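Novice: Just below sit the structures, each encoded as structure tokens.
Coordinate-derived values only; no laboratory data. Remember, it's a predicted structure, so these values are computed and weren't measured experimentally.
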Structure P
Amino acid sequence: MVNRFSNFQEKRMYIFGELVKRYWSGQLKDVNDLNDLAQDIKEEFDFEDNDIPFIKDHIRIAMGLDPSGSDGFKDELDLIKNFKEVTFPVVSRVDGACEYCEETDCKSIEECKYEAHIYKRDQGPVIVGDKCLSCGACIPSCDFGAIADKIEFLPLIDLLKDDKTDVYVTVAPAIVGQFGDNVSMGKLRTAFKLLGFKDMIEVALFADILTIKEAIEFNHLVQSEDDFFLTSCCCPIWFNLTKKNYPNIFKYMSPSISPMIASGRFLKKLYKDVKVVFIAPCVAKKAETKEPTLKGDIDFVLNFRELKEIFNALQIDLAELTPNDKDQASFGGRVYARTGGVSFSVKTVVNRLAPRRLIKLKSKKVDGVQDCKKVLDDLSVNDTIDYNFIEGMGCKGGCVGGPKTNIEVEKATKYVNDFGEDSLIMTPFDNLNLLKILKQLGLESIEDIVENEEMFNFLTRE
């Protein structure tokens, strides 16, 4: 009885892959087609008739919709065709599997014990929305599919097929190496264009912009040995953990938006009526795009595991493609993907801006929710610390350790470091692509990132 639910993460990707194939080819037209899909999944994995509501909820979530617990489809396809955004909650509980779980302790609850104990055991986990950091660690920890995050690709398909709509894809720097040793970033760009995207942009380019902003802020705010500064640049888990639980420390955090949000804002300012899709290694980025002050900057978020299934479903052989290479970002922007990357990049710019600065940047780099929480606890009670720039990453190893990556952390970190070293641009200050963007917006120098009030506000959360 247990076997039909076990290894459900792979089964979930099969469900998603079938949705992609059928919707892309026009085979999903009405409720009957969705019912046929549910029956096919039931037979493929030897599910029982009473599992149909569970299967249909996973189909709904794979379409970007909320689970309903119903055994009947209604207007799901109409909703997809008229979708403007995928809404909260990102992570949902799915009924129907927990009763077959033989684990004494729920692994999903255990994964979240450092996230303020957001799950409670009662025939499975209960998600407390205002405490959940949307880190996504609970999802792969549940082998039975009782927890899942919405997949945001089906609403995107019609946009990709619409010749009147330009859709750009921006990719997190952790993407390098995620699709095989022989799949370069240039081949990924070609693949995205085959899907219908206008172009692929490295988010590391916008990390370069945010690096300069935070370096200038550090120089302004850290003037004595007692001052310190928290980066907000990269990780929404780190940002929300601090904001929700440490208001006394949050006031020391940079107000900067993330490179992901910056990529959407800049592209939408440069090009009229475009859509922007972000490719991430995590679940938390899906939640970040739905924050009230950030809504509309990024239209959809996909993760590496979902993207792999999309390529497989549409039979795109990445290794065989002709690469379309562009050098868009600096070494510093590219290594944002691993622990210590933000600190390294900001320090290079601080040293460039003020080489004779008396108070040097001394970084503290932490990864994983447990260690992030520990450093914030220390900052709350200690009067003296031996660092003044704190970088927190919610996943072990940084973004390369996200819950939706395709390869192990060590291998991914090496890919990121090598890709950074391959850049012809050493630091954000040397990035002529950045200067070109600023000039298109009427700015004359890199310093205008903070000295120009309109641009400063453009790069600020609130």
Structure Q
Amino acid sequence: MEAENGVEFLCNKTLLVTGATGFLAKGDDLSLIYIIAKELFQVLREVHGAKFDSFISKKVAPIDGDTSLINLGLNDDNEIYKEIDVIIHSAAVTKFQERYNLSLEINTLGAKNVLQYAKTCPKLQILLHVSTAYVCRQKAGLIPETLCKTLSDIVGLNIEVEKKLVDNKLNDLARKGASTKKIRDTMKSLGQKRANMYGWVNTYAFTKAMGEMLIWEHKEDLPIVIVRPTMIGSTYKEPFPCWIESVGSISMLSIVYGKGLTHFTHADSNAIIDMIPVDMVVNSIIMGMVANANKPCLTIYHVGSSMRNPLALHKLVENNYRYFNNNPWIDAQGMPVNIKKALLVKGRLHFSMLLVRDILKLMVLKIVDGASCHKFNVNQEKLEFQIKVSATMAMVFRHYLFFVGIFDDENTEKLRRAMSKEGMDGKVLNFDPNCINWDDYLLNNHIPATVKYLF
């Protein structure tokens, strides 16, 4: 690894970033004006003052492309490929149970399309692919920084067959005149079914895993890094603490709890919530590029906290209670939402009994409501919504709420040590989870950021 820091590496480089309007990167087909208007860029605005717009216009140019298409959908006369030094592929569909056709096109085939485009770039020094640590199929034990599986390892899995299956199903639905909702629901159901069939917990993890498989299969001698973040939280320090944009699983737990939408969850209180601040993920991406540029390789980095500084689910729940008990959410009627200590229910039978109890209570409310000229309608609607939220949370997040696996980060730790050994400024590009005090981070950073930006 050369003694070059991230800033020096990026100087005078031309970077192509896919998914640049997403959480990790900051254009796609959204206007540049919309992107740079975000609070995230306030620090740069203060530095450059009146010259900020001209500075951005010289440094950033949005490209109208599509990773689901060959050549990224760029016109033949677009010769930007001749200038590209670095490709960061972060475009993805991140909903756990998204439509299978969309997830397959972007998360799986998109990875191959970006890889093939990278092969046409004569100046390319590195291709960095942003994946997810949860491409693994296990939820316990030590999970290595290796390819989870190759296509030949999964009996019966053929990505071309999956694509044909999707196309045939869509054509069949079109012939039958299916509604947009019917098509959407069918595609979501198909994705979950195919994921479970091959051993993955949801469509997102399944299609991201297949994307990695295609990269492995077609990589040839390109320098490639795969960064696998775990659950991404708000910024730790850079460009300023307490910023977040995406509603991930961790933020969703705070949202439904703080708004009083559920008070019990089907979960193991000792489950490992592997959380990492977004700026640490970005820093690891930069240093991963520095360490592997111009070297034919495929290096995988887990970027998380479970190995060095694990966070148990019960600690997250306790801090949610502490925060919202002292800073209650104000509802649409201007009233503070009173919360109870959340109950983490490990047993499926116990959880089912609690759901049945609330369902019976709802039935009684409906009867009383009907007999009293609908005086209890508000309470009835609230309870009905709480039941739906509790059931949905148990279904969508069950894998993560019972997750006790530890993501090995040996490669990432070697990267951190090399950065320190070569005299790089670790305070600037910090991605060490050991420095995180979880109580302080959750109470004074992540939960307030969730409330400010996502509620």
Structure R
Amino acid sequence: MTEPLRIALAGLGTVGAGVIRLLDANAELIARRAGRAIVVSAVSARDRHKDRGVDLARFAWEDDTRALGERGDVDVVVELIGGSDGPALALARGAFAAGKGLVTANKAMLAHHGLELARAAEAARVPLRFEAAVAGGVPVVKGLREGAAANRIAQVYGVLNGTCNFILSRMESEARDFDEVLAEAQAMGFAEADPSFDIDGVDAGHKLAILASLAFGTEPAFDDVALEGIRHVLRADIAEAAALGYRVRLLGMAEASSARLFQRVHPCLVPVSHPLAHVTGAANAVVAEGDFVGRLLFQGAGAGAGPTASAVVADLIDIARGNVGPPLSMPSDLLTPAVRAEPGDRRGRAYLRFTVADRVGVLAEIAAAMRDAGVSIESLIQRGVQADGSVLVAIVTHEGPERCVTAALERLRGSQSVAGRPMLMHILD
């Protein structure tokens, strides 16, 4: 009889408890599909006595998570602690040093240390799997690393943060303000008490760095991801986008060309005809464009105990079957360094929104800045006077170099006519 795959579980939060429930509920099915049983040998978490709704008495307990990787009755460590450094990284390094495999849902750790960990796993000839780190239960990592392995990927992009997508789609459907919907998301558990990682684009940036490495065979390069979140999106922007035939989504986008890699997280106007415009609530969706396979769309629940636990256990089944290949798209010594692309070289259309004083000459000043920077205006819309006496002006540009739009905004910096920060959203065409 084939020996079971023995795992140790570090972190017993929502996902960790979900993994135990899934292994219990579908034990027979998982064993048949994996070719052997998958059993938990030991666990570790900060609070030994907390009630997590699962029976932990049957497992050995380690107060020090690093001890999990040193146990003789463990083949694979499952890391669900989180954080780019600290205990999670120490556990990962220790597991590889002890010749143990690792399954993780930790996108921050992979975005910052993915190359180091991939090299360590390959040197130890043990698996490193991380399906749950990107888009929860959506099998996009496996899809890019295996299903599309024969293709050159032109670009990969998508809705990578469920919190932001929940906020934007609720603002859209209910015509509500950002702060109000954010508070609701926090009350419902979709957003953290400190939501900065989500609403400022950092979480999506971590996931994008991983996807870009898988898609293009480059070393993970989170530091090269340009980040812009959604905290400055107004209800008026959502309404204006709808009037123009678009919906606002926070997109992570990566493209590789001429040995350079472009990576950006930014709120975008997505045409209503595009599948991403119809991704609502806390869902995630990723689009990959392959040269032979064409457009691939991966969509589903991006977070939560069930979907994320499903991805973790899917990785464990792969390991139990003996499916051990390079953690990223190819062996780590074949990955190419990512050379950052200059975003100003990109061409596209943009949406610009200004809050301006209600006086003669303001529109002329804005138009002159656009003209002098080489920006061609497709449409200019001025709405009525707001409660504070200001006026909202929205501009859609013709296609052109992004550096021209940046230059136009720079010309308007410090203008007495423009109040606050202009809003720039690129248009997905």
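Novice: Here volume of the Cα convex hull per residue in Å³ has been calculated and equals 139, so which of P, Q, R was it run on?
Specialist: Values: P: 139; Q: 175; R: 148.
The value was obtained from structure P.
Novice: From P, Q, R, which structure was semi-axes √(5λ) of the Cα gyration tensor in Å, for residues 62-181 alone = 33, 20, 11 calculated on?
Specialist: Value 33, 20, 11 for semi-axes √(5λ) of the Cα gyration tensor in Å, for residues 62-181 alone corresponds to R out of P, Q, R.
Novice: Quick one: Rg and Dmax of the Cα atoms in Å, for residues 70-141 alone came out at 14.7, 51 when computed from one of P, Q, R, so which one is it? Please report the intermediate quantities before stating the final value.
Specialist: Working: P: 14.8, 43; Q: 14.7, 51; R: 11.4, 33.
Source structure: Q.
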